[in-house]
Structure 1
Amino acid sequence: MKSTTRVPINKTLTILSLPVLLLAGCWEKPIDPDPDTGRSSVFETVPQRIPIEPGLIDEASGLAYSRTLDGYLWAHNDDGNLIGLIKKDGGQIRRYTMGDLITRDWEDIAVGSGPRDGVSYLYMADFGNNNADPSIDISYIYRVPELTSLEGSFQNSDIERIMYRYPDSPRDAETLLFDPITKDLFVVSKELGTTNMYRLPYPQPAENVMTAEKVGTIPSVMLATGGDISYDGLEILIRTYTSVYYWKRNPNETVAQTLSQPPHKSLPYVLEPQGEAVCFDKDAQGYYTLGERSTAPSVTLNYFKRK
């Protein structure tokens, strides 16, 4: 006798889908965290794109995640004395005047500790020098405590000036790195040929001209336009107009030793009109990029989340 027992359609679909789910599971390789950082080195390929209102930060050359105003990023244009504070969802952009400071070619910004314990500082690099003009002998990095309130302001008396010369010849530079482990500053030159690294060891004196120490070259990178080091000092980003490069720093290495090796990988990136700014977020759960508007109608702050 022919059976008339029916298998419910939802049960049938479940049974039929099991091989597909099992097969898909076989292809999904788990992402193992690095034993030193506890984080993977894999990031989303499609970023979250946050619109930036035109006219406020149209020539973004630097980007740094605030340590005192959570959920905000510092950014600045090439010149002048205005610095922008961008809410990470793009919903608010505030601009602050940096006292009476007038910059020549402000090209990058970093956040880190400094001479006073418990204080987070902004390091603003006025070291751009197109065509490596030999008459520009001294470069500047300005150090000022971060604001701790959205209603705060920057005072002239709080701004310190770090001055340095290159040990070889004047250079164009657009990348400033702060090492949270040693408090050293690193300047990366912007060149078509050899990309050079220079170190300004901590404590960097204010108002006295120091000579930077050349500590090596960076292979496989040309025309560096920005960079950042993660909050724990174990990951480094350097970007160009077309790429974002990633290094994982071993705990027993210096920044120079790490960057003297080829990048460990190239990270996801969406082309920007003129891409110059990059930074990790506060806990290194992802990284942001921002480009200059140039002739584009507008730009977006792009966030690549870590997997």
Structure 2
Amino acid sequence: MYKLVAIDLDGTLLNSYGEVSEKNKIAIEKATQKGVKVILASGRPVMSVKNLANELKTKSYIICGNGAITYDMQKQNIIYNRFLEKSKLLQIIKICEENSIYYNVYTEDTILTKSLNYNILFYHQENAKKPDDKKTNIIIVENIYKYVEENDKNYLKITICDNDKIIFDSIIKKLRLIKDVDVLDVAHMSRKMIKDGTDDIEINYYYTEITNKNVDKWQAIEDLINRLQIHRSEVIAIGDNINDKQMVQNAGLGVMMGNSAPYIKEIADIVVADNDNDGVAEVINKYINENIYHE
């Protein structure tokens, strides 16, 4: 029987507006009551993921920064980390500044940005619906290079965005020359929805994420299941994007969402409904709540 479910957030558990549907909440609650560990595994910083875990009452562990951190919700501490070296981060920021490309830096509890755009605009809009103690902490910093240089924080990753593919691809080539970091290879545009009054506005952009070498969600999951003495065959991993590739490929049951790009769906054992039609609830109900066993 499956004992652990790792679920990505954006594009997977969260719908296009950044919300968790009632069906998904109920499915997760039932699985938790059966003793299954439901782990949120996201690229977001700790506080943002922690707030969602509290909302869902999945108070065991969370994985943040695409696997840079595993956080113990009960003991309120980090049990696993692979932070991005400050010297590497400064090198990446310098390239972004020299090429006038948009970027933001993730610490364990904060996102640093120069302006509200692309993915940060989505998080900012999401914050508008939340009380202060549940908002994703976004800090606008005029000189991020100087801030990082002067502050000894735990840096998880840097995200780089642009809506022009030619400009974006040229920056990626330069970033790949930096040693001992991983540059996420995303071949499709990210699409998110925000509300402006009664209007829906779509945000489209190309993006990549850069972490320390050998950081991914599966590495963090593997460390966690070793601690919990759970076999990889007893793990379900649910995602929608290329940063979910390793966990979906290595889990006992690898699941991709219906909204995933075609080349990403090929990675999965099964494909479920999209994030606006309760794909997470579909797989949890079928393989856990309805007691479907596996070989």
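What follows is calculated from the coordinates using simple rules that are stated; it is not laboratory data. Quick caveat, the model's predicted, so the values are computed rather than measured. Cβ atoms are built from the backbone, for glycine too; each structure is taken alone.
Structural remarks
- Test item: percent of Cα pairs over 30 Å apart calculated as 27, pick one of 1, 2: 2
- Mean count of other Cβ atoms within 10 Å over residues 45-52 derived as 15.4 - corresponding label from 1, 2: 1
- Label whose coordinates, when helix-only ellipticity at 222 nm (-39500 (n - 2.57) for each DSSP H run of 4 or more, over all residues; to 500) is calculated, return -9000 (choices 1, 2): 2
- Each of structures 1, 2 was scored by distance in nm of label points 7 Å out along Cα→Cβ at positions 69 and 133; the highest score is held by 1.
- Among 1, 2, which structure scores highest (criterion: distance in nm of label points 7 Å out along Cα→Cβ at positions 125 and 181): 2
- Look at relative contact order in percent (Cα under 8 Å, 6 or more apart) for each of 1, 2: the largest one is in 2.
- Structure from which 19.5 was derived, mean count of other Cβ atoms within 10 Å over residues 141-148, options 1, 2: 1
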